[in-house]
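Got some structures for you, see below.
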Structure I
Amino acid sequence: MSQNTEKDRCEACADQMAETVSSGGFDGVHQICPRCGEFKISGTALTVMAGGVGKEKRAKISGWIRNQNHFGSIPLITTDNLRNILDSPMPNVAERALALLQEGQIGLKTLSDHFDVTEPRFLAATYSTNKQDVNYLLGVLREQGFAEAKSLAGGCEILPRGYIKLDEMQRPSPLSLNGFVAMSFHPELNEIYSNGFQVAVMGAGYAPVRMDRLEHINRIDDEIIKQINASKFIVADFTGHKGGVYFEAGYAMGIGLPIFWTCKNSDMPELHFDIRQFNCIAWETPEDLARRLGARIEAVLGRGPK
């Protein structure tokens with residue numbers, strides 16, 4: 001990362017001063033915000049937001065960025081995913097309260113350490129537009145015996161039941177909405193992803209995740225494992241027969257994730273014999289893939305909430 005930074009208004013939340021990082025020839029803005037975290041936003045997405053985005057919608061964007069940072073990614077906001085972020089439902093009160101608990105644990109060195117709930121990052125983590133909402137969510141945690149305020153200045157402590165809850169939340173979550181798409185990144189398949197896989201997963205009510213569409217700060221293999229662990233299911237496409245797809249599908253099988261197997265029809269004869277035992281969608285066109293994959297996801301998992 002370039003060391004050339006300056007302070008500007010955050011393009012995501014619009015209420016904090018953020019470090020704007022020099023990004024060379026990138027057509028957009030790269031910022032590090034004390035509320036949102038680190039992100040990039042394209043020039044076209046900036047134009048869309050300049051047309052008017054209210055506090056509630058900015059809270060969604062801010063929360064989404066911080067959530068992506070927790071997965072080790074530096075997200076890029078484009079016009080495409082901006083629309084998806086704004087159209088996505090708000091987390092419910094229970095989810096927002098647990099997000100506060102998770103955020104509070106970050107940076108604590110001992111079990112008895114305190115976190116400061118007045119820090120801007122808690123607004124983003126809880127998808128809140130104001131500090132009153134954050135305090136209300138802290139009250140929800142207090143009622144459940146998970147955390148409580150220890151000082152009027154904002155100091156809070158995670159209680160024993162809170163740490164037990166955090167341990168439970170570290171396990172792979174069946175509530176995840178992510179569908180990890182393992183496939184070749186050959187440019188010829190970009191249309192297949194955009195008009196096939198992405199349409200199918202989003203149409204079924206879930207959020208598609210493809211590694212080359214995420215910016216991150218981890219080793220690539222560590223990031224792949226992290227993203228698969230955070231997913232509800234995986235789509236494994238064997239078009240081009242890339243070894244990485246076999247590895248990712250094998251790992252997903254090992255942790256018990258549902259796998260949807262696909263391959264371009266013309267590549268089916270070269271499919272490894274171990275994969276042929278599964279019910280593989282042999283697709284011809286992006287539209288054919290979107291229709292059949294979307295129907296199978298809904299049939300197996302039910303329709304997602306997105």
Structure II
Amino acid sequence: PKASPSLTVFSPSSDELQTNKATLVCLINDFYPGAVTVAWKADSTTISQGVETTQPSKQTNNKYMASSYLTITPDKWKSHKSFSCQVTHEGNTVEKSVSPSGCQPKAGPSLTLFPPSSEELQSNKATLVCLINNFYPGAVTVNWKKDGTKVTQGVQNTQPSKQTNNKYMASSYLTLTADEWKSHNSFTCQVTHEGSTVEKSVSPAQCQPKAGPSLTLFPPSSEELQSNKATLVCLINNFYPGAVTVNWKKDGTKVTQGVQNTQPSKQTNNKYMASSYLTLTADEWKSHNSFTCQVTHEGSTVEKSVSPAQCS
């Protein structure tokens with residue numbers, strides 16, 4: 001009795017694609033009588049080049065089988081939505097299709113989060129860019145957070161677009177004022193893809209370049225000296241990050257008594273300032289050649305000295 005063919009279409013192997021070749025195989029079996037016509041299509045357009053079809057051969061069940069091969073480049077394989085093997089047998093046509101996207105394994109996104117540029121911050125604007133790439137399939141949900149709280153204002157997302165590797169990429173933008181950027185500890189781009197969530201965070205503090213302190217050393221005032229007291233003030237400012245160690249010296253020898261330091265506090269430019277005070281008697285002040293305020297910040301030391309002789 002007559003028997004219509006059953007078809008199985010195999011996609012190119014990933015190993016073969018790396019060698020700049022793509023072979024599709026159409027396995028045709030269980031048909032009788034043993035004559036078929038095979039056509040290949042790419043997105044419904046018939047392909048004639050690169051097609052090779054074997055002669056039908058008898059199976060053990062007395063029906064017939066044959067194979068047809070379509071050889072193309074990987075670029076051609078990736079650039080079409082579907083490829084079809086169409087087999088005509090005894091006036092009836094059957095076909096099976098395969099799609100490059102159907103062979104693409106799922107891939108989770110990788111994120112890169114860019115902080116605002118220093119130039120942009122000077123114009124009191126801050127744009128954070130979340131670059132999302134190498135994901136498949138091509139749908140993601142993006143959320144932004146500041147200090148853990150969801151942000152909805154100032155968010156703009158691009159539509160996912162296909163990369164050359166057949167995976168997808170997209171971008172998301174969060175636009176703030178420079179003041180808003182500086183006043184929070186962290187900003188997070190959170191991306192959900194196929195039920196899994198990944199996130200990347202950035203902090204204004206991470207983006208602040210290191211800055212060494214500048215020192216100003218103030219000698220005691222003449223009014224204070226008249227009351228037999230002498231306070232030296234070391235003003236330390238414009239340093240980042242916000243930790244310093246202060247030492248005082250008189251004539252090169254370290255002083256520990258009478259020293260008082262303030263905790264560093266943030267300036268309007270996001271750098272830090274602090275003060276250190278050395279309290280002496282007026283006689284002690286006058287009996288030494290020099291007093292030095294020495295500040296260590298991030299492994300580097302700077303110092304300023306003052307002499308009673310300079311102030312008399």
Structure III
Amino acid sequence: MQPFKLTLPNGGTLTGLHNLLEPSSPAYTAIVHRNRPLLIAIHGGSYSSTYFDADQKHSASLCSNGLGVPVVSIDRPSYQGSSSFYPSEEGKTYHEALALWLHRYILPTLWKEYGKECGSMVLHCHSLATPSAVILAGWVAQERAKGEGPAYPLAGLTISGFGTQNTPQIVEQDQQPPPDPRPEYFNLPIDVKDDRMIPKGTANRAIYKQSERLDNRMPYAEIADYKAIWGDGHWKVLCGKVEMPVMIGLAEFDALWIGTEEHVKEFAGGFTASERVDASVVKGAPHCMELSYWAQGC
């Protein structure tokens with residue numbers, strides 16, 4: 001995938017990677033423009049756009065080239081060369097502020113730059129990219145109800161590495177007192193991170209050689225604020241506002257979320273207004289399934 005750098009309408013900078021197809025390629029010409037989506041991939045915490053282009057065998061470009069669908073993997077604000085949105089608007093959590101930037105600045109810019117030969121946009125959200133995507137999808141539904149469609153034709157969400165029921169280990173961890181003072185950023189030790197995200201036996205040995213390159217410091221607010229916006233049943237309200245189709249893939253051996261049919265049904269059941277919800281447990285997969293053996297299913 002190739003790097004890009006764009007200037008946003010508010011003067012901020014957005015960086016990332018993209019895979020844009022040759023218009024003459026067979027896969028590209030096989031799809032009518034109005035049926036071709038622009039896929040925007042949004043990484044989780046402590047990764048960046050390279051999460052979706054880890055190496056030659058673990059890259060969104062493989063499916064992109066095979067299916068004739070362009071893919072853009074962004075660096076979320078505060079990651080790599082993308083601008084920070086701090087200080088965020090008063091009263092907004094991290095995930096609400098991220099949703100605002102995506103909705104007002106990032107997604108309209110990506111559509112204007114890369115959506116010319118596409119008929120719609122789809123977001124693929126991994127892990128902590130999920131709350132902000134669900135929030136903005138609800139905003140899109142509200143705007144369309146008023147006849148005020150957004151500046152990008154969002155048509156669907158796909159979600160991996162997120163849910164509503166944390167594992168006992170994470171529940172216990174969340175009960176610990178927060179650090180004082182609260183840090184702005186933090187890093188997970190690489191060995192601890194890999195053991196949680198792609199435990200041995202779930203990924204090719206070669207992928208672990210990329211761990212340091214893929215690692216990024218993470219805004220502490222990503223985990224500190226998510227309970228305020230997602231916990232205690234708040235997720236049901238947010239998910240219930242989404243009207244577009246949603247696809248959920250929950251890893252069976254996710255270290256952060258309980259990988260059961262009961263859990264994925266509960267999560268899917270929150271999208272009460274969605275025109276279609278496909279949800280399943282990905283048997284044997286770890287949290288970072290895009291870096292695992294299960295990433296090579298295309």
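Just so you know, all these numbers are worked out from the coordinates, no wet-lab data involved. What you see is a predicted model, and the numbers here were worked out from it, not measured in a lab.
Identify which of structures I, II, III gives the largest calculated value of relative contact order in percent (Cα under 8 Å, 6 or more apart). Don't jump to the answer; show the numbers that get you there.
On the way: I: 14; II: 10; III: 20.
Looking at the calculated values, the largest one is III.
Can you spot which of I, II, III the value -0.31, -0.62, -0.88 was calculated from, given it is log10 I(q)/I(0) by the Debye sum over Cα atoms at q = 0.07, 0.10, 0.12 Å⁻¹? Let's see the in-between values first.
Working: I: -0.31, -0.62, -0.88; II: -0.58, -0.78, -0.91; III: -0.24, -0.51, -0.76.
Answer by label: I.
Kindly point out which one of I, II, III the value -7500 was derived from, the read-out being helix-only ellipticity at 222 nm (-39500 (n - 2.57) for each DSSP H run of 4 or more, over all residues; to 500). So the calculation was done on III.
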